[in-house]
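Have a look at these structures, which come just after this line.
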Structure I
Amino acid sequence: MIDLKTLRENPDAIRHSQKVRGEDVAVVDQLLAADALSRTALSEFETIRAEQNALSKSVGAAKGDDKTALLENAKELANKVKVADAKRGELEAKAREYLLKISNLIDLEAPVGGEEDFKVIEEIGKPRDFKSEGFEAKDHVELGKLLKAIDTERGAKVAGSRSYYLTGPGAMLEFALVNFAISSAVKAGFIPVIPPVLVNPAAMEGTGFLGQAAENVYHLEEDDVYLVGTSEVPLAAYHMDEILENLPIRYAGYSSCFRREAGSYGKDTRGIIRVHQFDKVEMFSFIKPEEAKAEHLRLLEWEKDFLKAMEVPFRVIDVASGDLGSSAIRKFDCEAWIPTQNAYREVTSTSNCTEFQARRLNIRYRDESGTKPVATLNGTLVAVPRMIVAILENHQNQDGSVNVPKALRPFLGVDTLVPSL
């Protein structure tokens with residue numbers, strides 16, 4: 001959640017942020033009004049409570065009729081305290097309700113606009129010219145069938161649309177990608193984690209996934225738990241209600257991820273680009289707020305290093321304000337070139353969430369002036385299905401075989417994936 005001090009001192013900054021995100025601006029004034037009422041109710045409660053404490057001391061020293069009268073006053077005051085406390089709690093809850101509707105205060109360096117208004121920061125690598133090589137590129141679905149690596153037909157039969165099996169070399173390619181990602185993260189100082197994929201409402205709300213992203217979240221109503229769409233959620237909530245020492249703390253979480261893909265009807269229905277379940281290695285950092293911007297760039301560099309090791313052409317974009325998640329003030333995406341689509345497609349991203357999630361989750365650190373919210377940042381090191389798509393399509397040969405990137409060969413034990421007979 002945003003800092004209420006910023007809201008009170010500079011509400012126009014919050015209004016601007018909501019506007020460029022394409023979100024409700026009116027909620028800012030609703031929160032200001034609710035916050036004022038809540039603060040007044042708190043002051044009234046504290047005043048009455050102070051009277052009650054003072055009266056309690058007087059009762060102890062009084063005798064006879066004076067004590068009887070004081071006890072009667074104490075009873076009446078206790079009722080007033082109870083009423084004032086209930087009012088305070090009700091108004092605080094209402095203010096929090098509005099507070100949770102406001103997204104993080106956007107970085108003014110982020111491009112303004114919608115999904116198509118991103119800014120290209122750099123392009124790395126050159127797409128292959130398959131025609132000059134004498135053949136037309138096959139898409140990952142066709143290659144997956146030739147290699148017996150991807151089975152979307154049986155996936156749909158068993159689990160419905162946007163489902164798939166990775167088999168044989170496809171499964172081995174996933175293991176290679178995950179092993180390389182985790183080993184790279186460990187070398188960079190990350191602690192490997194296998195987190196739960198079922199989380200409670202506090203974890204999901206605390207990371208900002210029950211707002212604009214709620215429609216894509218799977219909820220198990222009977223148990224009131226959620227399937228995570230990213231291990232960012234359990235990694236962020238890992239230190240919920242804690243005071244951290246020795247920052248920065250960095251985790252690399254490997255987990256399955258689940259997304260309903262609501263609103264994506266008709267998009268990417270072929271293959272494994274947009275699916276309901278996939279595996280991912282996610283980087284997550286807890287860091288001092290003043291170091292968050294530099295950490296964001298470090299996460300981006302680790303993502304770029306991974307993609308360079310995969311030997312696929314890609315570009316880095318600065319995501320526009322209207323396409324950011326509610327927790328992020330700025331986000332960089334890495335998009336790999338997909339030859340058969342003649343387009344770049346997102347394969348990794350990294351977001352700076354500053355103290356927004358930490359305030360919701362009550363995660364703090366201690367310095368010489370006391371305790372303060374930490375900053376949290378996340379970055380995908382590898383989203384397995386999309387990375388498999390990029391590798392198969394970019395490294396294919398005319399006969400349907402696929403060259404394995406050098407970085408993955410020690411994990412796969414082969415240089416080339418060859419079609420099965």
Structure II
Amino acid sequence: MPLIDFLRELEWRDMVAERTAGLPARLVDRRPLAAYVGFDPSFPSLHAGHLVPIFALAHLQRAGGRPVALVGGGTGMIGDPSGRSSERNLLDEATIDANAAAIREQLGRFLDFDAGPRGALLMDNREWLGRYGLLEFLREIGKHFTLAYMLDKESVQLRLPTGISFTEFTYMLLQAADFAHLYRHHGVEMQMGGADQWGNITAGLELIRRMEGPAEAGVERAHALGLRLITTPSGAKFGKTEGGGNLYLDARFTSPFRFYQHWINVDDRDVGLFLHTLTAMSREEIEAIVAEQSARPERRPAQRALARDITGRVHGADEARRQQEIAEAVFGERLASLDPALLATVFGEMEHAWLARGAVPATVLDFAVASGAAASRGEARRTIAQGGLYLNEQRVGDPDAPVPGPIAGEYWVVRTGRKRYRIVRLGDEAGD
């Protein structure tokens with residue numbers, strides 16, 4: 001795929017929010033192009049909100065460009081005010097080092113760091129920002145920006161009513177210095193980032209223009225590409241789960257089960273866009289899946305394809321297959337048929353309860369209460385009468401029937417209604 005097709009690729013995928021006017025002409029040029037995206041190392045994992053810029057880098061590499069992932073080790077010690085209503089906590093260097101190493105490992109699932117001249121690069125802006133003294137920084141960088149220019153940026157305007165520290169106010173200068181350094185010393189001609197970063201990105205273009213002097217007439221020295229910000233139908237920031245936390249790419253913080261379940265349950269209004277922006281599927285593949293979704297929406301083929309693809313990318317193909325098996329068991333109302341090892345995996349992720357050995361109730365009525373599937377004997381009796389209680393996927397018709405034996409001597413799968421599952425485990429929380 002030639003470089004000019006990189007922009008076309010992002011446009012048909014609906015990933016482009018803004019771009020500099022001269023970018024298409026630069027992409028027609030056959031010269032190699034390097035572009036970077038900055039990543040905040042404030043946590044030891046990227047999250048789903050980073051997937052759009054990550055895929056932009058991946059598409060660039062597929063088109064023959066060189067992706068550069070810039071870990072903001074220096075700026076992470078300051079904090080970016082963009083999209084924030086309060087000051088962020090500042091980080092020490094040891095924490096930044098550990099977080100940067102984790103981010104490098106995650107990016108390796110999307111980018112090829114060993115592809116020779118096109119191989120992705122990982123850089124840390126502490127390398128150059130850490131060398132600046134205050135007076136040197138003011139002389140080399142600060143003199144190129146007026147106070148009016150900085151105050152006019154949306155990220156600053158949004159914070160003025162609640163207050164913004166001088167530390168965060170200067171963040172755009174640091175990010176501009178990054179772009180200028182990468183341009184001068186590593187030949188990086190373009191910065192990409194979320195549309196909410198546009199003010200900081202264009203500050204970098206301004207600094208390069210002022211430091212390098214005028215270019216040829218009608219030719220821009222450097223370029224910028226603002227990427228679409230994705231939100232849920234409720235307007236929440238993409239990557240946020242219903243519980244309010246981030247959907248992380250590290251299994252330590254978001255389990256593969258919860259990760260897969262997030263994608264399998266996305267709204268029909270979102271799934272087409274996510275197939276475009278968060279996968280490398282071709283136009284033909286996506287169109288076929290969307291057509292199948294229109295014909296058989298109850299089967300959710302688009303959600304299944306999305307969940308399988310992105311979980312495979314983040315957690316590996318084997319884990320994606322495991323999670324697909326679990327999801328299809330839930331969808332097909334046959335969770336009780338899962339291998340006990342998979343039930344053990346699912347146990348901690350779904351509604352669950354422990355029953356001590358020797359304390360298993362004699363009747364299914366009392367079992368429903370003891371397991372937490374019903375709040376009272378009266379509620380349990382009504383659920384059974386309405387045909388809504390299942391034990392190990394067998395409908396319970398008699399409230400006084402004996403409790404069936406546990407699966408593999410350890411588990412019961414309790415279902416009330418169509419989709420509310422609870423897994424009950426024999427033993428105690430210590431694993432007895």
Structure III
Amino acid sequence: MATAVTFAQVTSAQRRTLLAAALGWMLDAFDAMLYALVLTYIMRDLGMSKATAGFLGSLTLLASGIGGVAFGFIADRVGRKRALMLSILTYSICSFASGLSTSVLMLAIFRFVLGLGMGGEWNTGATLVAETWPTELRAKAIAIVQSSWAIGYALAALVAGIVLHYADWRMVFFVGIFPALVTLWIQKDVPESEMWRTQRAATGTIRSTADAQGFLRIFQPPFAKDTFALLFMNFFGMFAWWGLFTWMPPYLSLPIAQGGRGFGVMGTTTLLVVLNLFGMFPGYASFGWVADHLGRRKSFILYTFIAALLVPLYAMVRAPWALLVAGTVVAFFGTGFFSGSGIIGSEIFPTSVRARALGFTYNGARTMSAISPYVIGRVGQVKGLSWAFYLCGLSFFLACLVATQLPETKGKQLE
């Protein structure tokens with residue numbers, strides 16, 4: 001009852017902030033996952049092997065790591081709101097440009113620049129919400145933001161399924177320009193973080209040297225251990241996630257003779273929409289409530305451990321109903337834990353370096369996990385994608401082990 005009253009007392013400005021971050025992350029997922037959803041058709045038309053297709057996915061992740069750190073500096077210097085808008089514009093324009101590609105090289109360039117914006121959106125949005133919402137609701141608010149990824153992925157699967165029925169994969173990418181329109185609303189109606197404004201007013205103009213020295217604080221006591229624990233927990237979790245979910249659409253749609261499951265366009269679309277709306281979305285959203293009940297560290301351990309057990313099961317099943325059920329449960333636990341990164345990261349690091357610290361620990365992990373789509377594609381080409389998915393299960397287990405080294409930050413006031 002107390003929680004309901006507290007939610008009712010949230011201001012309209014805080015609601016707009018939450019909506020802006022959630023929309024940005026949802027549309028980030030929409031543009032990012034369009035590639036995986038049309039990958040089978042790009043491979044056919046541009047003559048790409050699984051290894052090359054995986055390499056382009058890895059390239060986008062590599063760029064997202066660079067973009068996350070770069071946009072973290074931008075957000076700490078010019079504000080969370082402006083950085084959020086710039087990141088959305090970047091990935092929207094490059095999604096459209098991907099549809100113009102006539103060669104693998106052109107596509108690689110556009111996907112790399114898209115990755116810069118993709119990486120920048122997460123930490124700017126999460127930081128904006130963390131600094132705007134009250135302590136009692138911080139975990140739940142960030143979990144709501146994170147859950148919007150599943151809506152974006154499901155929307156992308158639905159749009160791709162419909163567009164591919166009437167047109168080709170290029171038109172799917174052209175649809176990716178529409179998220180740019182959201183920036184018009186953000187500019188007009190979303191307020192800047194008052195915590196950032198206060199910090200900025202107190203410190204005055206920050207010079208590049210001071211920026212660098214401030215950033216180095218996260219590698220020094222008392223933050224160093226927590227920085228690397230969060231970084232590597234994210235890395236192993238992302239290696240598993242990107243390896244599994246980059247290759248899940250091709251896995252479902254490729255012919256059985258090529259290591260797939262032989263589903264048609266609409267069959268694959270249906271499975272992915274169900275997986276996102278009934279697996280990923282509640283998984284993301286539930287983490288905030290679980291983290292407030294069990295604590296941040298125990299929640300990480302629980303979600304990643306169950307995901308590690310379920311991924312091999314998913315790789316073994318063959319029947320369509322079993323793929324649907326197993327995939328949905330894997331999506332619940334195997335994506336839900338990501339909500340915790342913004343929660344615990346915002347509570348570990350102070351305002352002066354928060355956006356950069358979240359950018360490094362989350363998107364730095366993305367950079368490290370960039371090899372995942374390539375590795376899974378390469379192994380899938382040699383041994384089959386089912387076998388390659390076992391590596392994703394192992395990576396979830398390693399994320400679980402690293403999570404035991406994270407601090408407990410439940411109830412901590414932001415500094």
| message | Taking distance in nm of label points 7 Å out along Cα→Cβ at positions 281 and 297 as the criterion, which structure among I, II, III has the greatest value? | response | III
| query | From I, II, III, which structure was relative contact order in percent (Cα under 8 Å, 6 or more apart) = 20 calculated on? | reply | I
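Only the coordinates and a few stated rules stand behind these numbers; no lab work does. Here the structure is a predicted model, which is why all the values come from computation and not from measurement. Cβ atoms are built from the backbone, for glycine too; each structure is taken alone.
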